[in-house]
Each structure stands twice: as C-alpha cells, then as structure tokens.
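Since every read-out is calculated from the coordinates, none of them should be taken as a lab result. Because the structure is a prediction, the values reported are computed rather than measured. Cβ atoms are built from the backbone, for glycine too; each structure is taken alone.
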Structure P
Amino acid sequence: MDAPTLRAIAGALAMAGLWGIVAMSIYKAGLRRVDWSLIPASAMPRVRWWSTHASCVLRLSLTLAGLGLTVLGLADLATT
C-alpha cells in the first residue's frame, strides 16, 4: 500500500473516531441534564439502549482515533 493511500485511510479512521468522541460526549452530557418526562414513550427503548451502550461506543471511538493517529504518524515517519 502506498503512503498517500495509507494516510487517507488513517485520516478517515482518526476523523471517524474523533466525531464519535464528540457525539458520545455530547450525548452523555445531555443524559445528565435531560428531563425524562419530556421524552415520548416510543423513544424510551432507543434512549435506554444508547444510554447503556454510550460508554462502549465512546471507547470504540477512542480506539479508532488512536489507531488512526498512530498509523498516520507511522506513515509520516516512513516517508521521511
């Protein structure tokens, strides 16, 4: 695999991880401030699922971002 392709893949992984970190951080902050009586009953299963799995998704996002940044750094070292 050539260096530009490796950089593109690593950059995409890093960006996906960073967006996941931002999204889950906002979601977890929102869960602390939510007025539960305003959430419709039809949405509660989805809210419960995401509140249960938000930490796992945050860890996965951190892993993706770290992997992407590491590969990006290694690709830069390999070309110099």
Structure Q
Amino acid sequence: MRTNVKVAKAAKRKTALGFNIHFLTFLVLTPVVFIVWYLTDTTYPWPLWSTPAWAVGVIFHYLGVFVFGKKTKYLGYGNE
C-alpha cells in the first residue's frame, strides 16, 4: 500500500513540475518576444497573436494538472 502512495505522490510531483516549467518558460520568453518585436519591426503587433495563444495553452495545462487531474495509475499500481 505504501508503494502505491509513493508512486502516486511522485506522479503528482512530476506533473506539477511540468506545469511549473511551462509557466516559467512562458513568463521568461514573453518579454523576449516583445523585445524582439520592438527591436525589429513595430508596424504589425504580431506578439499579440502568439502570446494569448500560448497563455491559453498554459491555462489548459494548469486545469489539466491541478483542477481536473485524476489519480494516476502508474506502472501497474493502483489497479486493485
């Protein structure tokens, strides 16, 4: 029984870590995208297309991990 709990906690940590990496990447690279836009050609605001689309992806990742996350059946454990 303890093994099931350890595996479930490890799987939960792994999915949370994946979200944290995704969110941190979003926060770091969004200003970079706007800086590139500002330094190259400001006639058309193309970051206004990519940034909201990426934000929607981050929101759905959050929902999948923290709101609608299921108990993980990992490596055959939890099938009892």
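Remarks
- Structure with the greatest value (metric relative contact order in percent (Cα under 8 Å, 6 or more apart), set P, Q): P
- Each of P, Q could give Cα extents along the principal axes in Å, but the derived value 58, 19, 15 comes from P.
- Among P, Q, structure where helix-only ellipticity at 222 nm (-39500 (n - 2.57) for each DSSP H run of 4 or more, over all residues; to 500) as derived comes to -30500: P
- Ranked by distance in nm of label points 7 Å out along Cα→Cβ at positions 15 and 63, structures P, Q are topped by P, which has the highest value.
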